[in-house]
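Readers should treat all values here as calculations from the given coordinates under stated rules, not as data from a laboratory. As the structure is a prediction and not an experimental result, all values here were calculated from the model. Cβ atoms are built from the backbone, for glycine too; each structure is taken alone.
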Structure I
Amino acid sequence: MFNEREYPSDLTDRQWRIVKRWLPKWSGRGPRPTNRRWVLGAILYVAVTGCQWRPLPHDFPHWKTVYNTFWAGVVRA
């Protein structure tokens with residue numbers, strides 16, 4: 001796992017293998033994206049705990065990265 005701690009919202013390896021098939025591939029242009037499993041874990045943490053974006057634990061990516069990734073997915077869907 002990528003976090004220093006484990007959270008109840010974390011995906012198992014099996015769940016991650018299933019989910020990552022549905023995520024778009026990196027185009028190779030621009031900076032390499034933050035590890036998507038790590039970002040998805042943070043989004044699930046917010047969904048499960050109901051916490052706000054800014055007080056995400058510090059072992060997740062920066063809250064703004066997680067927030068922007070979440071909204072990019074919502075708008076594109």
Structure II
Amino acid sequence: MVLHRLLAKHSQLVIATHSPIIMSYPESLIYAFGDTGVEPIEYKETEHYRVTRSFLESPERMLAHLLGVGQGI
């Protein structure tokens with residue numbers, strides 16, 4: 001992976017992403033942009049991690065919520 005090769009060469013990268021997979025890269029520093037400004041945040045505290053986890057735990061419930069339909073999907 002290009003990302004891994006660049007970091008092995010001690011490169012610094014700034015990546016804007018919604019991907020919980022990219023955010024999980026070892027030793028990543030994650031910053032959240034919000035109403036109070038820019039603040040560091042732990043991986044498992046990010047909205048993207050929480051939404052993805054919730055979806056994977058219960059895709060039917062999340063789809064019902066997102067699509068505004070009953071649980072009988």
Legend entry - When distance in nm of label points 7 Å out along Cα→Cβ at positions 24 and 48 is computed for each of I, II, the largest belongs to: I
Legend entry - Given -11000 for helix-only ellipticity at 222 nm (-39500 (n - 2.57) for each DSSP H run of 4 or more, over all residues; to 500), calculated: source structure among I, II: II
Legend entry - Structure from which 6.7 was derived, mean projected area of the Cα convex hull in nm², options I, II: II
Legend entry - Top of I, II by distance in nm of label points 7 Å out along Cα→Cβ at positions 8 and 64, largest first: II
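Comparing I, II, where is relative contact order in percent (Cα under 8 Å, 6 or more apart) highest? The partial results should precede the final answer.
Numbers: I: 31; II: 16.
By relative contact order in percent (Cα under 8 Å, 6 or more apart), the leading structure of I, II is I.
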